[in-house]
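Scrolling down, you'll hit the structures one after another.
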Structure I
Amino acid sequence: MTTSTTNIQPWLHVIGVGESGLKSLGTEALDVLNQADIIIGGERHHRLTKGFTAKRIKWPSPFSTMIGKIGEFRPKNVAILVTGDPLWYSAGALLAREWPSEEIKFYPQLSAFQLACSKMGWSIPDVDKITVHGRPVEQVIPWFRPYNNLAVLTADSKCPSKIANLLKEKGYGASKLTVLGELGGPNESMIQGLADSWKLTEENHAIPEFHTLCIECIPTEKEDILPSPPGLPDDAFVSDGNFTKKEIRSLTVNSLNPGKNKILWDLGCGCGSVGIEWLLLSFNGRAYGVEKNQKRCTMAQSNAMKLGAPRFSITCGLSSDLISTFPDPDAVFIGGGLEPDLVQVAMDRLKPYGCLVANSVTLESEAVLVDLQKEFGGTLTRIAISRSRTLGKLTTWNQLLPVTQWMVQK
C-alpha cells in the first residue's frame, strides 16, 4: 500500500467559538488567530475574541455572498469564526464544498445541541436536532410527535413564540418549552413554560436573542394529532376533491424513493399532497411543483406551509415551460398533463438511479403509459382500493377509481 502526501498547507481555518470566548479555544486555535492575516466572523464572534492584530471583517447577510470574496484572500491566512461545531448546521459545510480538504482545517467546539442536551439530561441520539435559523419556522412541524424531544437552533427571540403557536395549532399545547440562553457563557440562562401559556411566560421573562430551544412534545387533543407519513388523512389537505387519495398516495410516495438531500419534480401537483408527503420523508430535500390551475396552486402552497414542507416551491403554469428552470431531479412524479415529450425531457434530466412515476385513472392515459413502458421499460402496476361504508344498518365496500401506475428507474 502506498500513502500519498501533499505539501499544501491549509490557509483557511474555521474555528468554533463558545460563549466563554477565548477561554473556550485550544492552544492550536489560539495560535491560528495569532498568526491570521484576516479574521471573519459575526459581530458576536468578534466581541468574544478581542486582542488579535489581524484585519477584522464582519459576516454579510446572507453568509453565502461572502464565499466568492474569501477565495480572493488566498494564500493569506484566513480565520473564520463560527459558533460551536463548524460542520453541524453551520458555515463549515458550505465552505467544505468550495475548497479541497487539504486547504481548509476545522477546529470544532462543543455544539449547542451537546450543551443543551447536557442541561436537559437528554441522551443525544434520542433527540431530534433541527434548525430553523435562516429557514421558515414551519420546518419544525414534521418533528412534532407524541412525547418526542426536540433541540432547535433558532433565529431570534421571537422564535419560541412562533413555535409555541404552531404546537398549539397541531394539538401539542401541553408541550414544555425550555429556552437555554448563551450556553457555556457567564450569562447562561434558562426559561421554561408551556406552549399553551407561552405568551404569559414571555411577559414575565426577556427571551435572549441567542439561545437553543428544547421542546418536550406532549399532545393535548388526540383528534388533532396527524399520523406519520406516508398516508396522511385526506382531510389534512385543503383540496377541491381531485387529488391522490391516502392509500394511492402512500404507494406513490414509496415508489418515488424519498431520501436525504434529494430533489423531486411534482408535475401537475394539484393540491400538493404527493410532493408534501415526499418532502416530509426527505430530510433536507427540495421539491418543485407545477400546477396550471391557480386555485389548486394556492391550495398546494397553503398545504405545504401548514403541514411543515416549506421547501416545496410551487409555480402556476405549464410543466413544459417551467422545468428548464429546475435543478436535475432524483425523482419525478407526473400526476397530471401526461405527455410523451414531457416524459422524454424528464428522463433526460433525471439523475442516474433516479425514478419517474406516473399515475393514470383513464383508459386514454393508461394507453399512453403502456406505450411509455414499451419505450423506456419499468413496471406497470394496477392498484384497486376499496373503503368500507355503511349501507343502511349494514356495511359494504366502496371502491375508489382504480389507478394504473408506471414506475421506471434510470
Structure II
Amino acid sequence: MIVTAVAVGTRGDVNPLAELGEEMTKRGHEFRILTSEAFRPLIESKGVTFLRLDTDADHVMKYMVTDYKTSLDFVNGLFKLKKENPRFMEQTIDAIKGSDLVMYGTCSAFARHAAEYLGIKCARYFYSPMDPTRQYSLYTDDFNSDKVLKSYDGLSDGMSLMTIVALNKWRKSVGLPKWKKSSRYTELGGRKVLTFYPTSPLLMPMDPTWGDHIHVTGYWYHPGESIKEFEESEELTDFLTAGEKPIFVAFGKAESPELARLQLLTLDALKKTGIRAVVQAYQIPKKDKINTDKLFFIDNVPYAYIFGKVRAVVHHGGNTTNGLGLRAGLPTLVIALALDQYFYGRVDHKLCCGPKPLYIRKRLCTAEEISDALQDLVSGKYDVTTQTISELIMKENGVMEAVKAIEDYISEG
C-alpha cells in the first residue's frame, strides 16, 4: 500500500504524520509526506519518504500562526501561500500518483481535488474539531449545548466558498465539475471520507452521531524515541538538581512584536513569583537571558525529555505539545495564539489539568495575570487529576489505531 500525506503547516502538523509513517513503513507499506523542505530531516529520520512542496515553512508560521487573529486572516494566509507557489497543484499531482490513499489536513485540502482528478481515495486529518458536535467547538467557550452545535453553522459553506474562489478555475481546466456551495469535503465518490483526529478521546470524545468513518485515535507519537540523541549539559543538570523542581516555559519559534512582549512579560512574572523555570523563548533579548538559581534559558531540547524533568509546563497549546505534557502528568498553563490552542487550554482547564488559559488574540495579558496563573499552576490542585489523565493517555495507542483504520479502509475497496 502507498499512502501520501500532504502537510502545509508547522512542525507540530508534520511530526504526527512522520510518526504514523514510521509505523506504516515498519508494516511493509510505503508512506510519503509532501511538505516544506524544512521538514526533510525530521521525516527522513523516521525512514519515511520525503517529497518537496515549494512552500516556505517560515511563511506558513507567519501567515497561519503569527499573523492569525481572525478567520479572514487565516484565509488570506492560504491565498498568500498559493500565490507564492503557483505550481502547487502540479506538484501535488506528481507527488500522489500511484498512491492508494491521499491524506490531507485543514491547510492542504487542495490535495483532495488532486486525488479526485486521479481517482484516488482520501483521508482527512485534523488537530482540532471540524465535524459538528454539541460537545465542544473552537468557536465558543461553551461545552455540551445547542450553542456549541450551532457554532459549526456556516463552516462547511465557508470552506466551499473558499474552494470555489481558489480552485474552480483549475478544476475546469482538468475537466472536473465545478465545486458548488453545497459540495462537501466529507464525501468523495459517494463514500464518506476516512477522518482522523490524532488527539486523545479524553480531550475530544467521539460524538455518538458521527459515523464509523471518523476516528479519535489518540496521539500519533512515540515520545521515547525523540530523546535518544539528546545529551544534557552539565549546566542544565546542575540547575535541575540544585533546588525545587522547576517548571518548563516553551514558546516555540513563532516571532512577532506581540510575542516578544509576551515573553518579556512572562519573564517578569517568573521573577516576581520566584518560581524556578527552564525557559525556551527565542525572542527574549540575549542581555536578559541570564541564568540564575531560579531561571535557566535553553534553546533546543526534546520536549519528551524535558517534560520528564519538570513539575508543570507553560506553552501555546498546540495539540502535540499539549498531549506530550499531559502524557507526562504535567499541570498545564496554555497561553494561546490561535483558536485551536485556546480550545485545548479550555479543555485542559475543564479536565482540571491547569488554570484557565490566556488568549492573547483577545488581549495581550499583563505580567500580573501571568503571575496569578503561574501561582495557580504550581498550587498543587491540578496534580492528582493530571496524573490520572496521564495514566489513561499512556494506555492509548493512536498510531496503531490509525494504521488499522487505514488498512481496513483500503481493503474494503
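We did not get these values from a lab; they are worked out from the coordinates using the rules stated. Not measured: the values here are computed from a predicted model. Cβ atoms are built from the backbone, for glycine too; each structure is taken alone.
Descriptive notes on the structure:
- Taking distance in nm of label points 7 Å out along Cα→Cβ at positions 18 and 386 as the criterion, the top structure among I, II is I, with the largest value.
- Test item: FRET efficiency 1/(1 + (r/R0)^6) of positions 314 and 370 (r between Cβ atoms, R0 = 30 Å, to 0.05) calculated as 1.00, pick one of I, II: II
- Distance in nm of label points 7 Å out along Cα→Cβ at positions 106 and 146 - structure with the largest value, from I, II: I
- Which of I, II leads on relative contact order in percent (Cα under 8 Å, 6 or more apart), largest value: II
- A value of -12500 for helix-only ellipticity at 222 nm (-39500 (n - 2.57) for each DSSP H run of 4 or more, over all residues; to 500), calculated from one of I, II, originates in structure II.
- Test item: semi-axes √(5λ) of the Cα gyration tensor in Å calculated as 36, 22, 21, pick one of I, II: II
- Looking across I, II, the calculation of mean count of other Cβ atoms within 10 Å over residues 138-145 that yields 19.5 traces back to I.
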